[in-house]
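Peer 1: Right after this note come the structures.
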Structure P
Amino acid sequence: MSARDRFEPAHPDYVQQVLQGTFAMPIVRFLGVQPLSIEPGRVELVLPYKDELSWRPGHFQGAAVSAAGYYAATASLNTLLPAGIVGMSLDHTIKYLAAAEGDKLIARGRAVSPGRSIGVAASDVFVVKDGRERLCATLMVTTRNTERRG
């Protein structure tokens, strides 16, 4: 990790902020996404396999792979936001690198450029089969930071 990758959270309870933000969203709970680690500028999560996320038995569908990577990336930026500020998605790009056949997905998100108004993050998504990880996708995400409403 370089010095550029070391970020200071703007909120002292950034872990709770991410748990109550990203991981409390109904879609995240519905998919079954669970946090593994939350650090300033970095989030690792897991998405266990279930048939509802597949395109054929044992294979995650691309939308599930994309969701895992997206939530890891955006959550990594959310660790750095001040209280009352949320990152709204502007864009996300995914590159699929291998079939996602396995027992679970692990996504590792990292803040790249957590600006005051625009944030950029990346994530790598690994599929785990027989205890071995294989990179299956990589993503870039851009967000617009704004005041939380409602």
Structure Q
Amino acid sequence: MNELSKQRPQFRNINAFKDLTTYRLPPAGWVSILHRVSGAMMFLLLPFIVWLFDKSLSSELSYDTFTAAFTTGIGFVPGWFVKLVCLALIWAYLHHFISGVRHLYMDATHSVTKEFGRSSAKVTLVLGTLLTLALGAKLFGLY
């Protein structure tokens, strides 16, 4: 064994409570995990998305129901919670889209270097967060 391999820790049996709390995931790893989380979130909330779409387009009366969902709520669910769920959907869509474009670009150009992966992951995280904040401000009536 060379000197470098002796200094690096080896994780053979990972203890979720001891090892995962100290492990630093690189930005590309976070983007990959969040890409899966955002895809699952959009899939699981698809009935809510279809309901929103149906209520927004069916008639004037159903559009009033759609807009009231954000102010008075839906049944026992308050309006602020509906807005939070929509904000989570906004983030999920934006992150999933930007991350997907990142992966498509890397596949098309064969840009699979460590430096490009790190920088494009940071751009994905920052861009998704900034766009979510901007649309969230609009959703909550800040402008």
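Peer 1: With FRET efficiency 1/(1 + (r/R0)^6) of positions 12 and 68 (r between Cβ atoms, R0 = 35 Å, to 0.05) derived from the coordinates and found to be 0.80, which of P, Q does the value describe? Walk me through the intermediate numbers first.
Peer 2: On the way: P: 0.80; Q: 0.05.
Source structure for this number: P.
Peer 1: Mean count of other Cβ atoms within 10 Å over residues 92-99 computed as 20.5: which structure among P, Q?
Peer 2: Value 20.5 for mean count of other Cβ atoms within 10 Å over residues 92-99 corresponds to Q out of P, Q.
Peer 1: Could you tell me which structure in P, Q was used to calculate relative contact order in percent (Cα under 8 Å, 6 or more apart) as 24?
Peer 2: Checking each candidate, the match is P.
Peer 1: Matching task: -24500 is the computed value of helix-only ellipticity at 222 nm (-39500 (n - 2.57) for each DSSP H run of 4 or more, over all residues; to 500). Pick the structure from P, Q.
Peer 2: Working: P: -6000; Q: -24500.
So the calculation was done on Q.
Peer 1: Shifting gears a bit: Name the one structure among P, Q that Cα Rg over 2.2 N^0.38 Å of 1.43 was derived from.
Peer 2: Working: P: 1.00; Q: 1.43.
Traced to structure Q.
Values in this text are rule-based calculations from the coordinates and carry no lab data. What you see is a predicted model; the values in this text were computed from it and never measured. Cβ atoms are built from the backbone, for glycine too; each structure is taken alone.
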